[in-house]
Structures are given as structure tokens and as C-alpha cells.
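Student: What follows is a set of structures for review.
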Structure 1
Amino acid sequence: MKRIAILVFVFILAGFISRAQNVGSSPEYIKALTSEWKGERFPDGRPKVSDAILRRLKNISIEDAWGVLRNKGYLNQFEGDWTIIHPDSSMTGRVVTAQYMPLRPDYDKYVKQQGKIENRSQQGGTNSWPIDVLTNGDVYVADSYGKIADGTLIGDNLGNSIYARSQRGVVFYGSVRDQEGLDEINGFNGWIKGSDPSYISQMMLTAINVPIRIGRATVLPGDVVLAKKYGVIFIPAYLVEDLVITSEVTVLRDQFGHQRLREKKYLPGQIDSSWSEEIKKDFLNWINNYPGKLPMSKQELDDYLKTRNY
């Protein structure tokens with residue numbers, strides 16, 4: 001009888017542990033959040049958008065990216081008004097999210113206990129935990145609820161660790177310390193809401209790779225970020241490839257249209273409205289004789305134009 005009671009207790013405890021809130025999301029949860037992505041994934045479940053697409057995305061304007069997302073029904077993916085460590089540099093990458101909240105001792109105790117179960121570092125603060133999961137091409141995106149004084153998530157030591165792991169930087173709805181030191185990390189960049197010499201205090205990490213809010217934007221783990229001096233766009237992974245080529249074609253159309261307007265070959269109304277068959281043929285001929293290197297392969301362009309109106 002005693003043995004049965006012990007087994008019942010063990011099963012109840014196992015059930016409780018299985019339902020416990022992890023600090024880091026499970027791969028199954030991230031896959032469910034990003035179920036429309038059909039490609040390769042990282043072991044943690046996040047979509048593995050290709051490096052080639054990330055490189056091409058850097059050349060896309062905020063306006064073009066926003067326009068594509070708007071047309072897909074995604075109207076809450078942009079946030080502006082940033083302090084940028086290197087304003088003239090842009091950054092793209094795969095999002096790792098972190099959620100911070102004002103300190104509540106009992107909850108903070110639980111988070112630290114759960115972190116120990118998950119084999120997270122027990123040295124230093126919990127604000128290092130999101131950094132530990134970064135891989136090359138990741139961008140650390142954190143909601144620290146706009147806290148500036150005593151809300152500094154990183155200084156130059158953690159900044160160096162972030163860049164060593166990701167070759168990228170950060171997007172923080174909050175602050176950093178030692179901005180001068182961060183500025184000296186070659187290749188590192190940050191979009192932040194401010195900086196302060198204080199240390200992080202009276203705030204706590206609650207979760208890694210969960211949905212978070214960054215100002216006006218809703219952000220999921222595995223999103224792709226496009227960060228420029230004009231603002232930051234968070235792109236669902238399953239849309240990023242289409243967004244890139246759509247924006248690239250928009251640029252080509254604009255180049256063609258501007259050139260033909262300067263040449264006075266067409267009237268502005270002809271270029272700004274649906275194109276006639278004559279203009280479409282002219283555009284295709286212009287593409288076939290494009291003077292530079294096309295941003296996409298000719299096959300990609302041909303496949304895209306088959307399914308789109310001009």
C-alpha cells in the first residue's frame with residue numbers, strides 16, 4: 001500500500017513538472033507559433049531563414065518591407081524612434097526574444113529555480129541567459145518595458161559576448177549601459193530606447209523565446225528583423241522570402257519608371273497606373289538588358305513575374 005502511495009505521488013509530481021512554465025520555450029511550442037513556416041528549423045524550433053535571404057533583406061527599404069506586410073494583413077510589425085549605436089549601419093537576423101518585468105521576489109525565485117532545472121548558468125544575472133542561446137545570425141530582441149535608469153540589460157562585457165555568438169547586435173525596448181564601450185565593438189549594433197550608467201536593478205527575466213511586444217509591434221521567436229536608421233520591422237519567417245523578392249522587383253520597377261519618365265517616353269499617369277502591354281514588354285526588355293547585377297536570379301524573377309500583375 002505504501003509503495004502504491006509513493007508511485008501515485010511520483011506520477012502527480014511528474015505531471016506538475018511537465019506542466020511547469022519553462023523559462024525557455026520548447027521546440028514544439030515554437031513550431032506551433034510558427035506553423036506556417038515549411039522550411040528547415042533550428043534545434044530550438046525556430047525557422048532557419050537562409051543567410052542569403054538575410055543578406056538580400058539588408059538592401060530593402062523600411063517602406064517597401066512595411067508595404068508588403070501591410071498587404072498581407074500585418075499592420076503591427078514596425079517600431080520607430082530609436083537610439084541607434086551606429087545609425088548608418090543596418091542589421092538583419094533571426095529573432096531570439098526575451099521578456100523582462102518589474103521584480104517580484106517570489107516569481108523571480110521560481111524563474112531562477114526553473115533555470116537551474118534547465119541547466120542555465122548559475123553565475124551572474126539571469127540577463128545573461130538569452131545571450132547563452134544565441135547562434136550566428138541571431139538578433140537578441142528584448143522587451144524591458146522601456147525602463148531606462150536601472151533597466152540596463154547589457155554593458156560592453158555582455159555586448160562582446162553577444163557579438164561573439166551572433167555576429168549581430170540587439171533590439172531592446174529598454175536601455176543599455178556603457179554605450180561608449182558598446183560603440184567600440186567592431187560589427188556590433190544596437191537599437192535601444194536609451195542608455196544610463198546604472199546597473200540593472202528591480203527587474204527580472206521571465207521568459208526566453210516567447211511572443212513579446214516591442215512598442216507598436218508584436219514579435220515572435222524566429223521572426224526576421226530588418227533594422228535601419230528609419231526604424232525596425234519584424235517579419236514573419238514564412239513571408240520573408242516573398243517580401244524580399246517583391247521589394248526587389250518594386251525597386252526595379254521604380255528604376256525603370258524613373259528612367260522612362262526622364263526620357264519622356266511615357267506620361268506619369270501611365271507609369272503610376274496599371275501598365276499597358278507596351279510598357280510591360282518594354283520593362284521585360286529593360287530587365288533583359290539590365291546594366292548591373294540583378295538582386296535575384298533570373299529564374300526567381302521569371303517565376304515571380306508569372307504570378308504577378310504589373
Structure 2
Amino acid sequence: MSAPARPLLVPVSARQPLLDALVPADEALRVILFEALAQVNANVPVVVEAKSSEGLHQLRVGLRRLRTALKLTQLPSLAELDARAKVFINLVGTARDLDVFLDELFVPAVAELGARHGFDVLAARAERLRDGAWQTAVAEIASPEFRQFDEDVAAAARGVTWTSEPTTIGPLTISDVAPPVLELALHRAKKRGRHFRELAPPERHRLRIALKKLRYAAEFFAPLYPAKAVKVWIEPLKELQDMLGHLNDVAQVRGVLGRLLLSEAESATLQADLSHAAGLLQGFHQARSGAFAHKTRKRWKAFRDTEPFWI
């Protein structure tokens with residue numbers, strides 16, 4: 001008798017939690033936490049066994065969503081889990097960043113710039129860096145520490161409570177707490193985005209992080225509101241987040257190229273070729289980032305002035 005076919009390892013995206021307006025807040029928080037944790041766990045074998053770049057991306061998204069869920073109530077008991085999640089995000093982040101650099105920034109730029117001396121050596125160095133980063137990411141995700149983190153989050157989720165007081169007419173429901181949570185997240189994002197035109201890359205990155213937290217919270221609570229109203233508000237938010245993500249990736253090009261130039265070349269001629277190739281790549285992306293930043297600024301203004309779906 002032949003062995004049963006192994007399930008196909010494919011990246012798993014986030015799912016909306018199954019909630020309605022009358023669900024008690026405590027129960028809703030448990031559902032949200034377990035949904036975020038489920039996305040993380042579903043992508044572990046996709047990363048460890050299939051070595052999927054998209055799987056690593058979705059696992060990191062799951063960890064970020066989990067961090068947002070852990071912060072919904074600001075419970076001190078969940079702060080330690082949030083800190084551990086942040087450590088894992090940072091440990092696997094380098095591999096994902098190098099995937100983006102090679103696949104989305106380096107290869108397309110070289111295709112337009114054409115063959116140049118130094119590009120092949122830079123690519124080989126970047127591949128070696130990526131291989132090392134992937135080894136670290138896989139080891140961390142497969143580690144006993146990560147499994148213990150998973151178990152600790154699940155245990156915390158089973159006993160979590162919302163800290164606000166019950167209403168005068170009954171237990172606190174998720175519809176009672178969702179609007180103020182979303183309003184606070186929106187306020188923080190708008191504060192980060194003030195004077196958008198003058199924002200330096202690190203400040204734009206902080207705005208992007210605030211928008212991610214806002215988006216994840218909005219997706220958690222989306223089932224409580226009319227689907228059309230949610231979509232009209234959240235789709236532009238996703239697009240804005242992607243645009244800021246691209247600007248952040250471009251801002252990181254200089255740092256990655258600096259790392260690639262650290263190793264000594266075999267000759268002065270090769271070193272000159274590498275520096276020239278790195279300058280071409282940096283210039284290629286910088287030349288396009290100004291117009292893209294202008295478009296992103298217009299998109300930010302439009303989003304900022306849109307009425308939220310929970311009002």
C-alpha cells in the first residue's frame with residue numbers, strides 16, 4: 001500500500017476572524033489571537049521545509065499581526081510575549097529583506113541598466129548573504145524557543161481578559177471596544193504622517209509601521225461592519241502601505257550595497273568596478289524615488305481625509 005500523498009506546502013495568508021457585534025470582548029480577543037497564531041504556525045513548515053520566500057513573508061506578517069493583537073488591551077501580562085515576537089521578527093527579517101533586495105530591486109534594475117562590470121560579483125555576494133540569513137531564519141523558526149513561544153501565546157490567549165469595565169446593560173462586547181481601539185490607531189498614524197513632505201526615510205518608515213498596525217486592527221474588527229464600507233476604506237490603506245513599503249525598500253538599498261562592498265576585491269580594478277556598479281544601482285533607484293514619493297504623498301492626503309468605516 002502506497003504512503004498517503006504529502007500535503008502541498010503553500011504560503012498561508014491571514015484570515016478574517018469569525019466575529020459578530022454581540023461576541024463578548026474577551027472571547028473576541030481570544031479568536032483574534034488564535035487566528036494570528038494560526039497564520040504563523042501554518043507558515044512554519046513552508047519556511048522550514050519548502051524554503052519559500054513568500055512563506056517567510058507570510059510568517060513575518062503573521063507575527064506582526066500577532067503583535068498588534070497582543071497590544072489591543074495593553075495588558076502588562078502580554079507585553080513579554082510581544083517582546084519575544086519582536087525578537088523573532090528581527091531574526092527572520094534579514095532573510096526577507098535580502099529576498100526583496102535581490103528579486104525586486106537588484107534584478108529589475110540590472111535588466112534595465114544592462115550588463116556592467118561588477119554586477120555579477122555583487123549578485124554572488126548578495127546570494128551568499130541571503131543564504132546565511134536564510135539558515136539563521138530556518139534555525140530560529142525550527143528552534144525549541146520558537147515552539148515554546150507558540151505554546152505560551154496559546155496559553156495566554158485561553159485566559160486573556162479585556163481590561164475595560166462592563167457596560168451598564170451587560171458584559172462588554174467587541175462592538176463596544178472596537179471603535180475606540182481603531183480611533184486610537186488612526187490618531188497615531190495621522191500623528192506620524194504630519195508634515196509628510198518633510199519626512200525623512202526613518203520617519204516615513206515609522207508612519208508605515210503605524211499604518212500596518214491600523215490596518216491589522218481594522219481587519220480584525222472588519223466583520224463587525226458593512227463589508228462594502230470596510231473595503232472602500234481599507235483598499236486605499238493597503239495601497240498606501242505598499243507604496244511606503246517600496247520607498248522603504250529603496251531607502252535600504254544603500255545599506256545593503258555597503259555590506260556587499262565590505263569584502264575586499266581581488267584587485268583594484270575589480271574594486272573600482274564594484275563601486276561603479278553599486279553607484280549605478282543606487283542612482284537608478286534614487287532617480288525614481290522622487291516622483292514615487294510625490295505620488296505617495298498625494299495618496300496619503302487622500303487617505304487621511306477619508307471618513308473611517310467605524311464612524
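Taken together, the values in this text are just the output of simple stated rules run on the coordinates, not laboratory data. Only a predicted model underlies this, so the values are computations on that prediction, with no experimental measurement involved. Cβ atoms are built from the backbone, for glycine too; each structure is taken alone.
Student: Work out which structure the value -25000 belongs to, where helix-only ellipticity at 222 nm (-39500 (n - 2.57) for each DSSP H run of 4 or more, over all residues; to 500) was derived from one of 1, 2. Let's see the in-between values first.
Tutor: On the way: 1: -12500; 2: -25000.
It traces back to 2.
Student: Kindly point out which one of 1, 2 the value 3.2 was derived from, the read-out being distance in nm of label points 7 Å out along Cα→Cβ at positions 72 and 88.
Tutor: Numbers: 1: 3.2; 2: 1.8.
Derived from the structure labelled 1.
Student: Comparing structures 1, 2 by mean count of other Cβ atoms within 10 Å over residues 24-31, which one has the largest value? Mind dumping the intermediate values first?
Tutor: Values: 1: 17.0; 2: 20.2.
Top value of mean count of other Cβ atoms within 10 Å over residues 24-31, among 1, 2, belongs to structure 2.
Student: Still on this structure: Quick one: semi-axes √(5λ) of the Cα gyration tensor in Å came out at 44, 24, 15 when computed from one of 1, 2, so which one is it? Numbers along the way, then the final one.
Tutor: On the way: 1: 44, 24, 15; 2: 39, 26, 16.
Traced to structure 1.
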